[in-house]
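The following blocks contain the structures, represented as structure tokens.
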Structure I
Amino acid sequence: MSEIGDQDAVRWLHSFADSERQLPRTPAEFNLPRTQALLDLLGNPQRRYPSIVIAGTKGKGSTAAMVEAIVRASGLRTGLYTSPHLHTFRERIQVDRVLITPAMVAARVAQIQPQVARLDPPMGGLSIYEVETALALAHFAVAQVDCAVLEIGLGGRDDAVNAVTPIISAISSLSLDHMQTLGPTLEAIAAHKAGIIKPGVPVVTVPQSAQAAAVLARVAADQGAPLWVAGTSGLRHHLTDLARPYPAALRPDTLRLPGQFQIENAQLASGIALLMRDAGMQLSDAAFATGLASVRWPGRLETLRTSPRVIVDGAHNGDSARKLMLALRELQPSGKLILILGASADKDLAAIAAALVPHAETVIVTQAAHPRAATLSALVAAVRPFAHRAPLVIGAVPAAVAEAQRRARPTDMICATGSLFVVAAVREACGYREDDGG
């Protein structure tokens with residue numbers, strides 16, 4: 001295996017198409033046979049350890065972080081693969097919550113590069129996401145993890161992560177998002193997410209809308225996959241009322257991640273962990289409580305500063321924005337809200353604005369330095385019908401943060417949301433870097 005430098009490895013990765021930076025997302029980027037062919041050439045590293053695969057619209061990243069924390073609290077070695085990242089792509093690939101190092105990236109690139117050259121040209125060019133997924137799976141094999149927790153990037157059926165056959169599949173809360181790619185209805189979106197359900201592999205979800213629940217039940221039945229629902233009373237098979245209790249109490253005071261909406265994610269994570277036990281993994285009761293009380297997940301209802309409180313959250317559709325607004329008032333019932341809002345161009349800007357803007361004393365629209373960012377004029381048009389006064393337009397995120405802090409009193413709250421791209425920029429403006437938010 002030839003030596004390759006850290007910077008050469010990064011340049012090689014960035015030589016592939018980056019579909020995450022493009023709109024609209026094209027069907028050509030979703031080519032599961034192509035990902036599987038690359039993994040075959042690598043000797044299928046994903047088969048050397050058990051995996052959990054998690055799809056969903058909202059909460060899948062938080063759920064993945066919670067599952068990883070429970071498993072690690074049981075003394076097992078963990079791999080965690082998530083997307084997108086905040087500050088560096090290395091955040092996506094972690095072992096025992098330690099980011100993959102540049103030297104490790106270079107070593108895995110040296111392993112993968114010759115195999116990429118062997119791929120049949122008719123399969124088409126790989127995307128950077130496919131290569132990074134293969135890199136993560138290979139890294140976890142080299143690190144000899146006891147379990148990998150893998151978050152689906154987009155959809156489910158055609159996502160590169162779906163090349164993995166897990167021991168448990170999981171689907172978090174579903175709502176309308178990525179409709180240009182996944183379809184205009186909840187049923188269509190649920191069908192894409194249900195594509196992660198594998199023959200005979202248990203699948204667990206949260207209580208869903210009737211439309212989404214019907215799709216998941218049908219696909220699970222077709223695949224012969226036991227379907228479980230993680231609800232408030234415990235984990236139950238979807239055809240029975242008998243629930244298995246969770247080993248740890250799931251309340252705001254027992255979870256490190258703030259917000260009432262995280263209880264649903266904790267229920268799903270606990271349900272996944274219970275099914276992992278059924279599959280033979282040794283997870284102690286104490287690990288459930290310890291993991292959930294210690295888990296960290298930067299950029300999700302994260303407080304960066306106090307007096308005034310500065311909060312960032314990646315809410316990116318109407319449903320998540322409504323849940324965010326409830327959480328903000330739980331955290332700080334009084335004081336005015338100053339909202340910093342930026343989003344991707346493919347999001348339902350009006351739905352996000354409707355949920356947040358009426359509650360804000362001041363709205364500042366801004367734009368992350370990302371090609372998918374919505375224009376300032378589009379944001380203003382979405383905000384204006386719901387605003388008490390004309391929004392401020394400050395294109396540079398650091399300047400938007402500075403203006404919000406200038407206007408805020410110590411008892412007020414500043415919330416920056418609408419996109420993880422904006423969240424990352426605000427974190428950097430407040431002095432945060434990489435995985436230092438925990």
Structure II
Amino acid sequence: MDPILLGALVAIITILVLFSGMSVAIGLLVVSAGFLIVFDGTRSLELMPEILFGKLDNFALLAIPMFILMGASIASTRAGADLYEALERWLTRIPGGLVISNLGACALFAAMSGSSPATCAAIGKMGIPEMRKRGYPDGVAAGSIAAGGTLGILIPPSVTMIVYGIATETSIGRLFLSGVFPGLLLVGLFMAWSLYATWKSGDQKLLTAGNYSWREKFEILPRVLPFLLIILGVLYSMYGGVATPSETAAIGALLCLIVAMIIYKLWNPKDLWVVLRDSTRESIMILFIIAAAGVFSYMLSSLFITQAIAEWIGTLDVNRWVLMLAINIFLLIAGFFLPPVAVILMAAPILLPIITTAGFDPIWFAVILTINMEIGLISPPVGLNLYVINGIAPDISLKTILTGSLPYVACMVIAILIICVFPEIATWLPTYVMGPTQ
């Protein structure tokens with residue numbers, strides 16, 4: 001069979017298997033085994049265990065469970081609520097300071113936890129009721145938190161970026177740095193829309209300043225600054241040449257756990273067990289997907305599907321930006337139905353040779369891919385963040401949450417366009433800090 005047609009058949013079968021409700025990792029293994037048996041014989045199955053476990057034999061993978069534990073330690077405490085309160089008290093004199101403090105808290109908590117659902121839950125529990133109490137529109141209150149939560153997979157340290165780096169053999173340090181300015185760009189666009197939507201509601205009182213004493217402003221800082229210092233320390237260790245990303249993640253996880261135990265009295269063995277249990281569960285899920293995706297990539301390569309698609313794309317006489325538009329549409333649709341990790345591990349082996357042949361920077365493309373995945377987090381039918389917000393504020397209808405999130409989807413599309421026009425937004429900082437790529 002022609003490799004291109006075989007690739008289309010693999011894509012259709014994979015989608016049907018994953019839509020059946022089967023877990024992503026098991027689904028990829030079933031599809032891989034099935035096609036290898038049919039087109040390459042049963043002898044190909046002998047290599048599957050070696051590939052499966054060989055994919056996990058990578059020191060860089062240790063960063064994933066460590067960063068997950070780091071985020072879980074923070075998410076298990078009142079750090080999100082304290083961060084929100086601290087920003088609210090310090091930004092209260094800025095017009096619209098409450099919605100700005102919510103988005104700022106989402107950005108900072110995302111940097112600490114690296115998890116979008118955790119960011120939504122931690123900041124939303126405090127932010128949404130407070131914004132509604134003060135009269136902010138439900139759409140702005142819910143939509144801003146749902147969108148702000150997506151920053152967890154872009155702003156470093158990001159597990160999604162680690163997965164992309166492993167899948168494409170790209171520097172994780174460069175990937176982390178590439179997400180800084182695009183993350184700030186998204187925060188700025190989210191804030192601009194939130195202020196406009198609040199002003200458009202017609203209640204000018206929402207944009208007026210509140211008032212907190214200096215004592216109230218400073219008393220909250222001791223509970224927030226240790227976590228922020230840990231994040232700065234993690235980034236300094238990584239880019240100052242002190243430690244590798246995996247070693248840095250391990251130190252950060254240990255320090256976050258210690259701070260959570262000292263400042264937030266996380267001494268109860270049951271609470272500590274929950275943190276370790278949930279971290280282990282999520283880590284195993286991601287690592288299993290990575291291993292299964294390795295087998296899936298082997299199947300695509302063994303049947304010459306990856307090579308044929310890359311060669312076919314290379315022969316197309318189309319503008320490279322038309323090609324990038326098609327890739328973005330594909331990623332957008334995939335992000336509607338699948339989690340970011342699954343999309344990256346399935347698509348990266350195929351897309352990487354295509355984008356490099358077209359002259360695009362893999363670091364820059366990682367940011368474009370991640371923003372597309374962010375859109376999927378606040379878009380139906382999966383839209384994980386939408387359901388997290390609905391769980392926090394069940395009296396706000398899912399339709400209202402979705403409607404309130406759509407303008408933030410537009411902000412993400414605008415961000416993609418801006419980064420396409422000015423790719424240095426993503427590539428300048430990695431080049432400045434770590435030098436040009438070889």
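Derivation of every value follows stated rules applied to the coordinates shown; laboratory data play no part. Nothing here was measured: the structure is a model prediction, and the numbers come from that model. Cβ atoms are built from the backbone, for glycine too; each structure is taken alone.
Things worth noting here:
- Structure (I, II) behind the derived value 22.1, 74 of Rg and Dmax of the Cα atoms in Å: II
- Largest in FRET efficiency 1/(1 + (r/R0)^6) of positions 157 and 365 (r between Cβ atoms, R0 = 25 Å, to 0.05) among the labelled structures I, II is structure II.
- Test item: helix-only ellipticity at 222 nm (-39500 (n - 2.57) for each DSSP H run of 4 or more, over all residues; to 500) calculated as -12000, pick one of I, II: I
- If relative contact order in percent (Cα under 8 Å, 6 or more apart) is computed and equals 26, the structure in I, II: II
- When P(r) over Cα pairs in 10 Å bins from 0, in percent, for residues 325-372 alone is computed across structures I, II, the figure 23, 49, 24, 3 traces back to I.
- Structures I, II, by volume of the Cα convex hull per residue in Å³, for residues 77-252 alone: label with the highest value: I
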